[in-house]
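Below are structures written as C-alpha cells.
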Structure P
Amino acid sequence: MARVVAIGQTLRRLYLAAGVLDWIRVGLLLLGLLFVASGALPAHEAEASVRRIGPMLVFLFAVIVLAELTKEAGVFDVIAERVARAGRGGYGALFLLCVAFASLTTVFLNLDTTAVLLTPVMLALAARTGIAALPLAMTTVWLANTASLLLPVSNLTNLLASDRVALETPAFAERMWAPHLASLAVTMALLWVFYWRRGARGADRYEPPAPTPIQDPVLFAATGLACLVFIGAVLAGAETGWEIAIAASVSAVIAVVAFAVRDSSHLRPTLIPWQLLVFVTGLFLVVPTLSRYGLDTVMRGLIGGEDGTGGAFRAVFSGAGLSNVLNNLPAYVAGEAVVPTGNHDQLLALLIGTNVGPVITPWGSLATLLWFEWCRRRNVPVPMRRFVLTGAVLGVLGCVASTGALLLTG
C-alpha cells in the first residue's frame, strides 16, 4: 500500500511540474499512436519511420546526459572563464569570440552538438561575468541553425541532401561555401542589432572573472575526456546516424561511470530528456500520416518543378515555412520527395530553407528544441514574442541572402 501511495505522489508531482509544451509533446505522441491504431498510418510505415529516427533518439538521450554531467563537473564553467578572459572586458571582442566558437562547433560537430554542448558554456559565461544571458544564448541557437550549411556532417538534413545530389564532403563544401558565408554575415549583423549592441545588452564593459578552483579533478578530467572522445569520433569520420549515436553513447557511459564512482547523487531520473524523446517520436508518426492524406500534394504545389531562380526561392521559403510549422527534418523529407531528381539547385535551396529558416518557432529544429531544454534547465527566461519576431527577420533575410549566393555561384 505504501508503495502505491509513493507512486501516486510521484505521478502527481510529475503532473504538476509539466508545462504547456510538455502536454503538447505528450499530445503529439498520443495523436501519432492513435493514427497507427486506427490504420490511418499503416503499421509497416510507422515501423519504418520509427526505425529511421532510432539513431536520432539514441543520440539525443546520450548527448544530453553527457552534457548535463559535464556541466556538473565544472567543465563548462572553466571554458566560460577562458572565453570571458580572452575578451578582456570588451563586448565587441567577446561577440566575435562567441560567434567563432559557435560557428566552428556547428560546422564540424553538427548543430545538435552545438545546442547541447555549447549552450551550457554560454549560459555559464553569462553567470560568471554578470552579463545578460539572452545575447549569449541567442548567439548559440541562431548559429546552431544558420551555420550548418557548409559540410554534410553539420546537419542531418545535409547528409540526406549530399546523398541525393551525389556530392562528397569536398564537393559539397565547394558548392555551399557562398550560401554559408552569406548566412553567417546576416546572422552576425542581426545578432548585434537585436541582442548585442549597447542599447540591447545594457552595459559598456564586463568584468572578466577570476579563475575558480576545480572541485573534483577526477570528474573534471573524465567528463572532459568523454567530450573529446565524442568530438574526436565525429572528426574521425562518424557521419551516419548510428555512428554519431554510438559515439555519443560511449562518451555518455564514460561520464556516467565516473559519476557512479565519485558522486552518484547527480545520477538522477531528471537526466533523461523524456520531453524531447516523446516529441520526436510523435512527430515522426504524425507527419507521415499527413503526407498520406495531402501533405505531398501541398508541397508539390508550393515547390513546383522549376530549377531556376523562381523554383529555388519557392523551395527555400516552402522549406522554411514548413520547418517552423512542423520541424525541419520532416519538412526536408516532405520537400525532397517532390523535388524532381535533376533539380539540384532547387534541392539545395530547400536545404537552405530547412537549415537557415527554422529559427522562428521553438520546434523548428531539434537544435532549437535542445536549446530551449537547456534554457529551461538553467532557468533562463526567453521572451517568446521577441524570439519569434527577431527570428522571423533572420529567417527571411538569411534565406534570401543564402539562396542568392547559391544561384550566383552555381
Structure Q
Amino acid sequence: MAEAFKIEEIEEKVILVGVSEQDGDDAEDSVAELAELVKTAGATVVGTMIQKRELIHPGTYIGSGKVAELKLLVEELGATGIVCDDELSPAQLRNLEDMLDTKVMDRTLIILDIFAARATTSEGKIQVELAQLKYRLSRLTGLGRSMSRLGGGIGTRGPGEKKLEIDRRLIKDRIAQLNRELKEVRQHRDITRAQREKNQMPVAAIVGYTNAGKSTLINTLTNAGVLEEDKLFATLDPTTRVLELSGQQQILVTDTVGFIRKLPHHLIEAFKSTLEEAKYADYILHVVDASNPQHEKQMLIVYETLANLDVKDKTVITLFNKQDARMDSEPLHDFKADHTLPISAKNGTGLEELKNLLSELLRENKILVERTVPYANAGVIQLVRKSGELLEEEYREDGIYIRAYVPMEIYAKL
C-alpha cells in the first residue's frame, strides 16, 4: 500500500524587509502593517530590516551589502524565510533565494495567502485562485525552491499551489476556465443589480480600510451575522442586507472587501465584480477606524482605491468608528465627504443618527404629496408603500387620504 504523505503546518519565523526611498515616507508604517499581515497569515516575526535607498535595487530589492547582512541575520535568528514589503519581480525573487538560501516571500504573496484562507463562497474561491495563478504565472522560475518543497506554510494554501511541474500552458488553461466561471458570476451579479434598479431599492455600500469595523457595522445595523474578528481581511465575501428606516423606508446595505496599502493589482482585477458594488451604489458609507493613529493615511488609500475603481459622483458618508477606543478628543475631519458622523459600531453609538441621515437623504429624491386617492385606484397605495415613505393614511368617504414622500415615477401615477 502506498505511503500517505502528511502535510504538516510549519511554524514559520520570518524577517521583514523594507525599503525607504525618501525621508518622511511611510515605510515604517507599511512594514508595521506587514507585520500584522504576517501574523494574520500564521507566521511569527523575529526581525525587521529597513534600508534607506534612492531606488529599490532592480536585481535584489535591497543592496548587496544589506543582502549579506540579512543572510547573517537569518542564520542568527533561525528564521525560515524573509518577507519583502513590496511585490518582487521574478529576477529579484530568484536572486534573493540564491543569495540567502531561504524562503523568500513578498507582500503580495502574504495577502494572497490570507485571501486563500478566508475565501468561503465559490465566487471568493474563484477570485482568489485566479489572482494566485496570475501572480505565479510570471514567477514559475523564481518560485522554484519554495514551490518544490512538500510542506505547509505561507504561500501553499489555496487551490493554486500544487507543484512545480504545473507549467505555463496548464496555468493558462486554468486561468481561461476561471475567467469563464467568473464571467458567469458577474452576469449573475449584473442581473441582481438590474432587479434592484427595477425595484427602485436604493443601495449603500460600506467601504473602508481593512479592520476598520465594516462587518461590525452591518451586523449591528441589520443582524447580518457576518464574521467579526480583530484581524486584517476577516471577511472577503460581500454581504447584502435590508436596513429598515423610519416611515417604512428601506435601503440595501452591502459590505465590501477591505482596502490596504499596496493592494495587489491581481486582487483588484479578480475582485472587481465584488468591489464594483461601490461603483453601482447610491451612497458610500466610508468606515474609518478613528482610534488608529494612521487613520488619515488610511482614508487617503481608500479614496485612491475608489478612484482606481472609477467610483465617483457618489454621496459619501464618513463614519468615524471606534469612538469608544479613542485616546484623544481631537475633532475629526474628512473634507472629501458630504457628511461625517462619529459612531461606535460595537456599542451602537451614533447609529440612530446614521439611520436618520439616510432617511433624510432618501427623501431628497422624493416629492412630498397630499392626495385623496379614489377607492377604485387603491392599488397605487401599495406602490407608495413599496417605493415611497407613507407618512399618513386615512380612509374617508371620498377615498383614501395619503401624505407621503414618493419618487417621480409614482408621483406621475398619482
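Kindly point out which one of P, Q the value 14.2 was derived from, the read-out being mean count of other Cβ atoms within 10 Å over residues 257-264. Comparing all candidates, it corresponds to P.
If you line up P, Q by relative contact order in percent (Cα under 8 Å, 6 or more apart), the top spot, with the largest value, goes to P.
Of structures P, Q, which gives -24000 when helix-only ellipticity at 222 nm (-39500 (n - 2.57) for each DSSP H run of 4 or more, over all residues; to 500) is computed from the coordinates? Source structure: P. For FRET efficiency 1/(1 + (r/R0)^6) of positions 97 and 201 (r between Cβ atoms, R0 = 30 Å, to 0.05), the calculated result is 0.05, so let me know which of P, Q that is. Structure Q accounts for this read-out. When P(r) over Cα pairs in 10 Å bins from 0, in percent is calculated, the result is 5, 22, 32, 27, 12, 3, 0, 0; to which of the structures P, Q does this value belong? Source structure for this number: P.
We did not get these values from a lab; they are worked out from the coordinates using the rules stated. These numbers come from a predicted model, not from an experiment. Cβ atoms are built from the backbone, for glycine too; each structure is taken alone.
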